Structures are given as structure tokens and as C-alpha cells.
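Some structures are shown below for you to check.
Read the figures in this text as sums done on the coordinates, not as results from a lab. Quick caveat: nothing in here was measured; it's all calculated off a predicted structure. Cβ atoms are built from the backbone, for glycine too; each structure is taken alone.
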Structure 1
Amino acid sequence: MRAYILAGGLGTRLYPYSLILPKPLLTLGSKTIIEHILDWLTSYNFEEIIIAISGRKWAYDLVLKDSYKGTKLKINCSEKPLGTAGQLKWVAKDEHDTFFVSYSDSLIEANIDEVIKTHKKNSAMATVLTAKIKEKLRYGVIEEEKGLIKKWKEKPELHYRVAAGAFVFEPEFLKYIPDQKYGMNNAVMNAIKAKEKVLIYDVKSFVDVGNLSYYRKAAFEFAEKFGEIP
């Protein structure tokens, strides 16, 4: 089974850091983001990991070789950004087996073997790894009816589930992606509308490093692990 890392975005949410290096090559602690993801993936038995990018291949070649911790590694570079689903269809067009996909801007703790086992047991077309989020709003929320206040909830805590940035797909899923720039959410919804079985699998933990504030928060947390430098 192969795993794919989708790293073809422009990284605009991480400007100015990503103006110099691609987002996956920014560091968290002593490693780049993509090395943290590769540490996770290579702890499972993938025959090959393919990284899909859309430019600055020279930067990846400085950090990565043709294997990582014994797993074969390949970097494929498209001519332009294609969106998450569009890039997946481009890089996995010849895939004939169940495969795993990870974005390049989230760090996940989950047992991939168990995810794939659940996916196959349920004969799913797609499995979306998800995370449960709790978030306290900064403001009081007003509910009204015809201009009259009915409820006032002071800074309520919201509970919701988000896509964590990783998936298991059957190769037939690619038919739900048109040959154009396309988002993964739209491709998944196309499969759902076609009555395909799309599962969720809640991860143990999820760290988003896709925008400036999240990346800075994660970078400081990783830096703290080193302790004070005398």
C-alpha cells in the first residue's frame, strides 16, 4: 500500500515564513513539518510514500532523499497548484489499490493500521480522519426572535468535529474529482451524493500548523521541549 502527502499549496496563510521555504519545510523543534509527518507514516508498513508538490523541488531535495527510515520516497512536482483533490488525482492517477493520504500542514496521532482495518471492514469508499474540537467563543451569543432577545449565552463553548487532514481512499474515489483545480471537500461530497460510503475516524490528537498563529503556537510548544539554553 502507498501513502501520499499533498504538499502542493502556495502556503499563503504562512506568509512571510513560506516566502522563502515551502510550508512543509518550516521547522518544529529539530525537524521540519514534513519530517514529523514522515516519522508517523514510516512507523507503518507502506511500500512507498509519494510527496506531491507544485514547485521549489530544490528545497525538498536539500532535506529529503530517495528513502526515509527505510521506506522508499518519491517527490512528484506538478506544473502548477491543483487544489488538494486535483493534486491527488494527478499524483495517484495510476493507483489500483487502497491508499492513504495526508496533508502537509497537520500533525496527527492515530493508529493507521486501525484506520485502514476499519475502512476495509466497512467496505468504505473513503474514510476521513476527524478531530473533536472544543472552542470557547470570545463573545456572548444572542438569540433573538422578531427583534426581541430570547437567549443570551455568555461566551459559550462550542463542540464540533473537523477534518484532521488525512484520509483512506479506494482508487475508484478518483472518479469524483474532475480534471481541474479542485478541493477535497467537494470531491468527498461528490462521493456522498453518489451514495458512496464515507466513514469518519476520530484521531487521538491533532495539531494544525496551517496558518501563522497556529504555526507560531506549535513552534513555541516544540521549543519548550528543549528547555532553557544557558
Structure 2
Amino acid sequence: METFTRQQDLLTPEHFRGHDIDVVGAGSLGGAIVMTLCKMGAGIRNCVTVTDFDACAPHNLPTQWFRAAHADLGEAKVTALEEMVGFVCERPIRPIHERFTGSEPRPVGPVLIVAVDTLEERRRIWATVRDREEIQLLIDPRMGAEVLEIYTLSKKRGGYESHDSYEHSLDDGGEPFRERCTRRSILYTALGAAAFVGSLVAAHVSGRELPRHLVFDFRNFLLQVQQ
């Protein structure tokens, strides 16, 4: 496809075939991730589904992916994101305006990205998706102010790698951020998270190994990676 000539040796829309993507959350993280993935070629040979129950609000405008008119009307975030992706990327996503439970009767994934605000929400989702056979990769990006953290769980031999360390990260003591993920936020942290998540998805659909955990501190420019 001529559109993707400059990245054809790195990633093409064909790489996404068979790798439908579910993104939970259409806020700062989820919106940036969806925009990035669709610009990379997702949504042409696969389906990108975004689930969020929240509505647009004015205080979200500096970091989220909708216009002031969406906030004035109190539109659903997924509806606003669908419009913005259609305008910027010229392809559809599947918006679902409800809370993601993990027990949906429809297939989920096989790539699931959990871009929600709280540990409580992450624990609730993990409890329901951990045994779903169709999910092959779970990516859990988190951010607080100028720090982002990403966990990846890749399914091999019928179970998730690094299962125990991920569950520990869901304990209250395992949370490096003391506030809701987006209570204090700035756009470059969300964009950085989207870049890392984009590279992780590209590695997965290309058959490459993924790190289990990474942390990037934008204030001090420090990167930690656990393979």
C-alpha cells in the first residue's frame, strides 16, 4: 500500500491481520494509543475496538482526543474518538460506550490494552480476563504526571509469562503512583506511552520478543527495562 511506503520495511497493515486489538479506555492514554496504532496501519486488516463508559469534559481537553464541541455536548469519549480517528486516519474503529467487564460474550483481543485510570479497575478487569483463551497479549500502560510504566503479558504454553509479578503490581503496595493515573497529567507522558505501546504491538505482530516491564521518567530522562 503506497501510503505506508516509508515504513514498509518495519511494519505494514498486513502484519496486523489476525491481530484484532481491544483498547479499554478512550482518555489520555487510550486515545493516544488508538491514534498511534491507526496511523501505523491498524484498522485496515484488523479491527480496533475501544470501550469506555465516560463522557467528554472541558478539563480533559489539554490531554485527550476530542474537540471543545464534544465537551460542550457531553459526548461519549468513544464517539468523539471515533470521529477524530476517522478524520485523522480515515478509517473506522468500533466504539463501545459502556464499562468493560472482561466477561463480554464477544471475542476480546487477541491483543488487549488496558488503559484505565485506577488499580481497582485494573484488578477488576484482570480477574475476568486472565483465563480467556483468546487473549494472547495484554499490555497495561500506566502514567502519573511525568512517569509512565508499562507491563506486558504474553501468553505461551497456555499461561501468561510473569503472571506473579504482574499480580503483585496490582496490589496497593505495587503502585508507584499515589494518585489516579490521570489526576495529574501532561500530554507528552501520554504520547510517550503511546509510542512505547505502538512499538510493543509492532514487535508482537512481527513475532519478536517483548520486555515484561518498562518505566520511563520524563523529568529525569531515565529508562528501566525488564526483559
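Structure notes:
- Parent structure of the calculated result 0.96, given that Rg/Rh (Cα atoms, Kirkwood Rh), for residues 122-217 alone is the read-out and 1, 2 the choices: 2
- The greatest value of distance in nm of label points 7 Å out along Cα→Cβ at positions 130 and 154 among structures 1, 2 is that of 1.
- Which of 1, 2 leads on relative contact order in percent (Cα under 8 Å, 6 or more apart), largest value: 1
- Read-out percent of Cα pairs over 21 Å apart, computed value 53, structure in 1, 2: 2
- At a computed 0.05 (FRET efficiency 1/(1 + (r/R0)^6) of positions 42 and 146 (r between Cβ atoms, R0 = 35 Å, to 0.05)), which of 1, 2: 1
- Among candidates 1, 2, the computation of helix-only ellipticity at 222 nm (-39500 (n - 2.57) for each DSSP H run of 4 or more, over all residues; to 500) that gave -9500 used structure 2.
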